[in-house]
1. When Kirkwood radius over Cα pairs in Å is compared over structures P, Q, which one is greatest?
2. From which structure (P, Q) was mean count of other Cβ atoms within 10 Å over residues 56-63 calculated, if the value obtained is 19.0?
3. Computing relative contact order in percent (Cα under 8 Å, 6 or more apart) gives 23 for which of P, Q?
4. P, Q: which one has mean count of other Cβ atoms within 10 Å over residues 16-23, as calculated, at 31.1?
5. State the single structure among P, Q that was used to calculate mean count of other Cβ atoms within 10 Å over residues 240-247, giving 23.5.
6. Out of P, Q, choose the structure whose coordinates give helix-only ellipticity at 222 nm (-39500 (n - 2.57) for each DSSP H run of 4 or more, over all residues; to 500) equal to -13000 when calculated.
7. To which of P, Q does the computed value -0.49 (log10 I(q)/I(0) by the Debye sum over Cα atoms at q = 0.12 Å⁻¹, for residues 40-159 alone) belong?
8. If you rank structures P, Q by distance in nm of label points 7 Å out along Cα→Cβ at positions 48 and 312, which sits at the top with the largest value?
Structure P
Amino acid sequence: MLKGNALVGQSGGPTTVINASLAGVIKGALSTDAIETIYGAEHGIEGVLAENFVNLTERFSDKEQLELLINTPAAYLGSCRRKLPKEFDETFDKIFDIFKKNNIAYFFYIGGNDSMDTVNKLSQYAKQINYPINIIGVPKTIDNDLAVTDHTPGFGSAAKYIATSLREVARDSQVYDSNTVTIIEIMGRNAGWLTAAAALARTDKECAPHLIYLPELAFDVDKFLADVEKVSKTHKNVIAVVSEGIKTAEGKYVCEGATADIVDSFGHKQLSGTARVLSDMIHNKFGWKVRSIEFSLLQRCGAHVASQTDLSEAEAVGTAGVEAAVRGETGMMMYFKRVSDAPYKIEICSSDISKIANVERVVPREWINEEGNDILQPAIDYMLPLIQGENKVKFENGLPVYLKR
């Protein structure tokens with residue numbers, strides 16, 4: 001068993017429950033003699049390189065503060081979108097010099113696909129130089145696109161926010177006795193899990209959304225307009241949901257031309273404006289009143305409608321990561337294995353990070369209808385357990401209370 005200090009960082013886009021995973025890591029570290037002090041790296045790997053650390057052992061000696069952390073959305077330690085070089089260079093030398101200087105024997109990184117790439121590279125470098133450190137990836141992403149795991153912490157709460165908001169939008173749209181169309185744009189570049197979650201809004205008395213389009217399939221504009229017209233014959237108030245990343249058969253994003261050609265630090269093209277483009281097309285063709293809505297950042301951190309299942313699992317996977325590291329595991333990511341649907345039950349396991357890093361998991365084709373404009377029941381059965389349970393958020397003066405950095 002290694003003995004020394006631990007370091008934890010958060011990376012990538014925030015979620016409602018990423019801090020619950022951080023709390024789980026902290027709780028795990030505080031409960032083992034193998035870890036003397038746990039530090040937090042502010043802004044992920046950038047904080048590691050800058051040696052910008054926070055003593056979490058001291059900061060969370062008060063258990064009430066730790067419980068408040070669990071219910072605080074976004075990334076408490078701050079995040080980053082920095083990818084390590086493909087080849088081992090002085091960047092890696094610097095990181096491990098900092099590890100040695102601070103007696104870091106355990107490193108935990110909470111994040112999604114690009115963050116798991118960091119875990120993979122650091123694990124490989126540690127092995128190459130024979131450095132004694134156990135490195136564990138803790139999964140996080142609302143996109144639900146990490147390989148191996150049944151689902152990712154953050155997705156359940158985002159799915160619950162999307163379904164809840166859609167039901168509210170559906171109520172609003174039905175007040176007019178005239179043809180209206182509402183286009184809702186949801187995050188999803190290549191994987192349409194979040195957009196698929198819109199189907200959860202349906203009940204026996206509510207059939208909206210009427211149309212759902214994922215980036216897994218090529219988008220046909222003419223067919224989309226025909227779909228809207230067809231639905232309008234039975235529903236005056238049509239609601240269609242689209243992933244921000246839908247593309248034509250030629251590979252062109254529908255939103256291209258609506259926004260500047262901007263990429264983020266990972267080289268990902270920033271997508272926005274898909275709903276506005278489609279709204280203009282519908283208005284020009286039919287002359288109906290059309291509204292476009294982008295859920296955008298709102299779906300990432302809607303703690304007021306968090307899934308208790310998501311929160312509990314996020315905390316548990318963080319603690320499990322510490323337990324795995326103390327057992328001697330390294331170069332691994334913790335993941336959820338679904339062992340039962342009724343009742344819903346998962347196990348937390350670990351998998352070789354090299355099988356996960358840079359691998360994107362998309363919605364199975366068999367979960368999308370033949371026409372490519374809706375979601376089938378197996379997808380709903382898969383997602384429904386993940387949104388169960390309501391979190392008891394602490395309120396003061398009518399507003400939720402979150403932990404300050």
Structure Q
Amino acid sequence: MNASGPTVAVLATMDTKGGEARFLAQALAAAGVLPWIVDLSMKPHVVAGADVSGGEVAAAAGASWDAIRERSRQDAAAAMSEGASRIVLDKYARGELAGAIGIGGANGTSLACSILRALPYLVPKVMVSAVAGTAAVQWYVAESDIAMYPSIGDVSLNRITKAVIENAAQAVAVAARNWAARRSATSAAAPLVAVSSFGGTAACVERVSQRLEALGYEVILFHASGAGGRSLERLAASGELAGVVDVTTHELADLVADGVYSAGAARLTAAGAAGLPQVVVPGAIDHSNFWVGQVPDRYKGREFFRYNAQNLLMRTNTEEFERLGAEFAQRLNAARGPVRVLIPFEGFSEHTKRRACDLAGSDRGPWRNPDEYRAFVAALRRGLKTAAVEELPLHINDSAFADACVDAFVAIAKS
């Protein structure tokens with residue numbers, strides 16, 4: 001790193017936020033790091049102060065600044081994001097970057113965050129944004145680890161926003177120094193195993209984690225609420241993991257039913273592509289999630305359980321279980337590493353101990369339906385060609401089932 005301290009990228013559109021970007025750079029320097037301003041402006045200008053000009057960013061995307069200004073805002077932003085991401089990632093790959101911070105309004109936030117998301121996990125990432133408190137944050141941050149700082153007022157310079165910018169600069173500077181120190185340190189680390197988790201599988205997850213840790217593994221949990229599953233897939237692809245005990249594959253149920261906790265079509269793919277050992281369980285696939293009051297019309301005759309003030313769980317039906325069996329098989333067939341599939345036939349989540357209701361609250365019978373579970377297992381067996389399916393007469397939250405998951409992982413991790 002530079003003798004003045006580790007380098008932190010400043011991502012901003014200098015034509016509209018030049019003064020704010022320069023103030024941020026001064027705050028970073030005062031905090032003991034070296035600012036490196038990357039101009040994301042989508043049209044030529046004469047504002048000074050950038051270390052990497054907008055023209056250089058455009059050129060990195062194979063375009064010219066003059067040509068980009070003629071494109072639609074969306075296309076221009078995509079080109080500048082591509083070019084800036086290449087420049088920033090190249091500087092990171094050379095060991096010359098220890099963090100990044102963006103500043104902007106709605107468009108600036110979208111553009112800067114697209115670059116921040118491209119950086120690996122744990123590299124410090126901060127965004128000072130006028131829209132940090134809106135629902136759009138879930139799209140800006142996605143499965144990355146960006147820390148959002150609300151600018152309180154719109155992004156301009158006054159005593160309020162200056163204080164926010166200084167606080168954000170201090171935060172990313174401290175994080176960058178810590179990150180640079182960790183990067184230069186050498187120490188042996190325990191192999192890291194991912195375990196997917198959810199409230200309905202908590203007892204299983206807790207025992208699996210405890211047993212893995214007792215065996216010398218380090219455990220990272222991923223909450224199966226969409227972003228968690230995407231984070232698991234990204235970390236598996238990054239080479240950080242030694243394996244996965246995928247207790248809670250619930251997000252695939254939301255993928256099939258268009259629920260709010262889908263992690264997208266890539267769920268249950270990255271660990272297999274990386275050749276990692278995987279133990280896979282149909283944990284919590286017995287329901288999908290919707291926000292209270294927002295159940296699609298096509299589902300209003302189905303069975304539900306209100307989990308909390310925000311979440312309404314819809315019980316998975318036979319057709320969806322069959323689709324899930326096929327989806328599991330397709331993904332696991334592509335795995336390059338060893339796979340074990342364990343089925344807790346007495347219940348896929350804690351909710352199997354409850355009763356289902358319609359939207360009016362009338363009883364609709366037990367949540368657990370063994371015939372529907374059988375449809376899932378049959379579809380899985382028909383499609384799965386690369387791994388055995390083991391059915392156990394246990395509930396997912398039985399200690400014996402958790403032990404079976406760990407035993408299976410240890411067996412394939414050694415193979």
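1. Q
2. Details: P: 15.9; Q: 19.0.
Source structure for this number: Q.
3. Working: P: 23; Q: 11.
It was calculated from structure P.
4. P
5. Numbers: P: 26.1; Q: 23.5.
Label of the originating structure: Q.
6. On the way: P: -10000; Q: -13000.
Of the options listed, only Q reproduces it.
7. Working: P: -0.49; Q: -0.44.
Considering all the candidates, the number was obtained from P.
8. Q
Every number here is computed from the coordinates shown, using simple stated rules; none is lab data. Computed from a predicted structure; not experimentally measured. Cβ atoms are built from the backbone, for glycine too; each structure is taken alone.
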